[in-house]
Structure 1
Amino acid sequence: MKMHATTILAVRHAGKLAVAGDGQVSMSNTVIKHKARKVRRIYNERIIVGFAGATADALTLSEKLEAMLERYNGNLTRSAVELAREWRTDKYLRRLEALMIAADDTNTFLLSGNGDVIEPDEGVVAIGSGGIAAQAAAQALVKHAALDARAVVEAAMAIAGSICVFTNDQLTIEEI
């Protein structure tokens, strides 16, 4: 599932986590909004989620994840697996068009409607139209620059925004 019109980037580096999302909302080739909030905290501010795709679908998935977190006492791994399973098998949910990154103090996952729950090897993961550029830039910065997680996501998102027309410089950044 290819999602466009946004960029979400999560970087776990030097003991810190930063998740950033751009603020642009586009319909076709028209910018509708510049300062949307696509990254938010859930479950008593302990979990950070970012989403790419249809807004209503992403919010539905965020609410479903929060319900799973309540059910499994904040266990992100178990909640992510159960959400992905339900998302893949439920007749209504499997029509949702979104991707999600969910992270807590120790885990980072990319979740999809295909049943994927992917934990990145190197602590860097991105989704959306600018995701490839943001992820490549973040991986290079983590390896070759003396930056903390927040500085990495800020620089990588600036690079993605300079390449992807669906990504702007109005960032929301959450950190753990």
Structure 2
Amino acid sequence: MTPVHATTVVGIRHNGQVSLGADGQATMGNTVAKSNVKKIRRLAGGQILAGFAGSTADAFTLIERFEEKLGNYNNNLRRAAIELAKDWRTDRFLRKLEAMMIVASKDDLLVISGTGDVLEPDMDVAAIGSGGVYAQSAAIALKKHAPQLSAQEMVSESLHIAADICIYTNHNLVIETVG
């Protein structure tokens, strides 16, 4: 799978809450096509969050499949993530999709990729997309040195730092929280 570019999504689990946020920029090549795309979705009656980086059409397909898996497995986030990753890796159509996802509930924070990976990140910080490494670095520093902040505040600050560095990330943020 090719690396996913042109967005930033970060999730943080902290003090009993999980927040997932993304910038709103969509690009076509090196041009900004739209500045306020909503890349975070609430699923399972609002108890599960999903964020995507990559091709929008591919990401919507994956979110629909993930929501289907949640229904099949009684909203069990881990099981649905594993089943989606298995399908994504083995299905001829899905294998061609270029996207990544972060999914979260109050108890879990996972990264799902098309290579069959379902990863539980270290330090309860997950980030994907072109600005992901910047947001992840900022989030880890905030968790260590500003633990009084909420998960939502940490996600916001991490995304703003990434947007200051990554040309494919903007400051139009969508942040959702559960827990």
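One table, with the values for the structure above:
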{"item": "Highest-scoring label, criterion being distance in nm of label points 7 Å out along Cα→Cβ at positions 56 and 152, among 1, 2", "result": "1"}
{"item": "Distance in nm of label points 7 Å out along Cα→Cβ at positions 48 and 144 - structure with the largest value, from 1, 2", "result": "2"}
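Since every read-out is calculated from the coordinates, none of them should be taken as a lab result. All values reported here derive from a predicted model rather than from experimental measurement. Cβ atoms are built from the backbone, for glycine too; each structure is taken alone.
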